[in-house]
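The structures come next, written out as structure tokens.
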Structure I
């Protein structure tokens, strides 16, 4: 008899092996390799930490440490139509993007669900794109949409690599192009879905993302091979992720097959509400003008007294109508040097903002509880000036 569970596990193993095979080794010379702990799958060549994850977080914040982001893919778009063309098929207004200005854009399906995510910066002749989400599918979509436009799309991940830092990269790194994260500022033509600055045109003063300025440098691999990790203070990807979570910055972990931009507060940096048509625009406009996202992103403070934490992907449980029910999923989790165990979760929109969350660790382990902090507002008010009903021509229910 064939065990269906074994087939599922075999499929997961095959997928992990494929991701590992597709990931590219770092070109940064690494005499420190004996202390680097690498990840799995797409992160197979990305150092998660160098033995001291909490110290590495502080080094990122205070000492100019850099992070090896070998798993990020790099695309290069050239041609006279590159900006107007990408503007027409993705969510951000790009046709007037000035050289050196960093932004991000999304590829949506017809129902407004997120399929691709590109971090962008143009140098006046070339548009550089950093991708971490379903890059092969995104590339396939982009190439199908070129038609007669003057655009050339190249995957240059074999020639270039990404290095991350906070605020600035060391001057000794020969950066070809620098992407500065626009998060959490609210772009022109965009809007916030976060409770902390709902309805404002600028990020709220209490938004934690204002304290963390991520930058990603695109560097030629040939130049990186001439450098050494010993020349820099290094931090692992775990440290990068911990600071991202603390900044309420959504990442690829927060995106699943049904993610909408409003659920994750991504609209503030990646969507322009007044630009021309693109695939999925109608769904985005409908939710923004008339509805509410079905789910919402929350920040989670986890109980660390048991020294065991749930993993990303764990089911979120809460009491609903007198019974404990599944209300979402823990998408990211980290141990923060100052806040302790923290996470991001995507939960049902109508879950009470005061509800205590819990996470089942399985077997005989006690459950871990968590307190949620609202990121995406449970309810957004709509300020629409809708036309009034003309009773001279609309005869419905006139006898009531």
Structure II
């Protein structure tokens, strides 16, 4: 059999989580909390299961949940979106990204992605018959090189994928960056896919710059987010995509044949919780900044070097002073096997890794005791 994805194997997230389980290491690799979601949210699921809400939801998503998403967008980003024609609930943000790409990319199209980039983008583009063009972010602060981006755009460019807050670096795209992007593509037929799954994890008093709040970009954009990240329930695999009506219609043509709909009782529970606790999202920056600051304080006396991440629940650390002889994949394996802490090597997010970059990614969406134990192990190296 000839593979349609010959360069794709088991993801590094699966590999490192399996190794952590095999060795008994603390798993700071894959991005999921080791604590549960809000009790009221969990209780709502059981209530709706027992109430008989166990059959297909509408293909577009439960109306009550789409209305809550619309209310959140209005409150946070001052954009009025039509819950019926602009919001689609999906079984996870990854599926939303896949459907947006399949709906718009044709054979021969090019899609610009920024390295380091999340690993699901390129396979989706390849399955659509397109090609990814990789533009490297600045190696020092992971900002966009606008000159390099301008040079990458050509007549075949059909989409640019942006991700803010950025996985794996935590870097943020600013409102000024969005203005510059809008100016760069103003006269071109280019779509924007904005991966904003960590939209509520922005620290130090900085506001998230969403494409939803940008008039010129939104008219050509798919904006993707995640209930799993926001409510500490990543295993629920429930997300959503917001796009103008014409783009939403095309996305739904694909979505209905990929999964048709999301899980019904989870949607009911999320709708209830969002209505009763709308300010949960306002508390998230402080909640996760506390975990970031704790981890950074605990690692202050280690031999790792780092700057506190501005967003997401990932912290990059530089291990150059510890094992400069190891590339980051070998370092991640060594840390897991020899020191009991699993991490993610940053090079796997690049097509062409940066020479002499010595970075691994730690997830701090963990209980305090987990972070303290992990830091203790890392500080002993």
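Nothing in this text is a laboratory measurement; each read-out follows from the coordinates by a stated rule. Computed from a predicted structure; not experimentally measured. Cβ atoms are built from the backbone, for glycine too; each structure is taken alone.
Among I, II, considering only relative contact order in percent (Cα under 8 Å, 6 or more apart), which has the greatest calculated value? Kindly include the intermediate steps, with their values, before the conclusion.
Working: I: 17; II: 25.
Ranking I, II on relative contact order in percent (Cα under 8 Å, 6 or more apart), first place is II.
Of the structures labelled I, II, which one yields 0.30 when FRET efficiency 1/(1 + (r/R0)^6) of positions 259 and 299 (r between Cβ atoms, R0 = 35 Å, to 0.05) is computed from its coordinates?
Traced to structure II.
Given a value of -12000 for helix-only ellipticity at 222 nm (-39500 (n - 2.57) for each DSSP H run of 4 or more, over all residues; to 500), point me to the structure among I, II it was derived from.
II
Comparing I, II, where is FRET efficiency 1/(1 + (r/R0)^6) of positions 75 and 307 (r between Cβ atoms, R0 = 35 Å, to 0.05) highest?
Working: I: 0.25; II: 0.65.
Checked I, II; max of FRET efficiency 1/(1 + (r/R0)^6) of positions 75 and 307 (r between Cβ atoms, R0 = 35 Å, to 0.05) sits with II.
Out of I, II, choose the structure whose coordinates give P(r) over Cα pairs in 20 Å bins from 0, in percent equal to 28, 59, 13 when calculated.
II
Computing distance in nm of label points 7 Å out along Cα→Cβ at positions 91 and 155 gives 4.1 for which of I, II?
Label of the originating structure: II.
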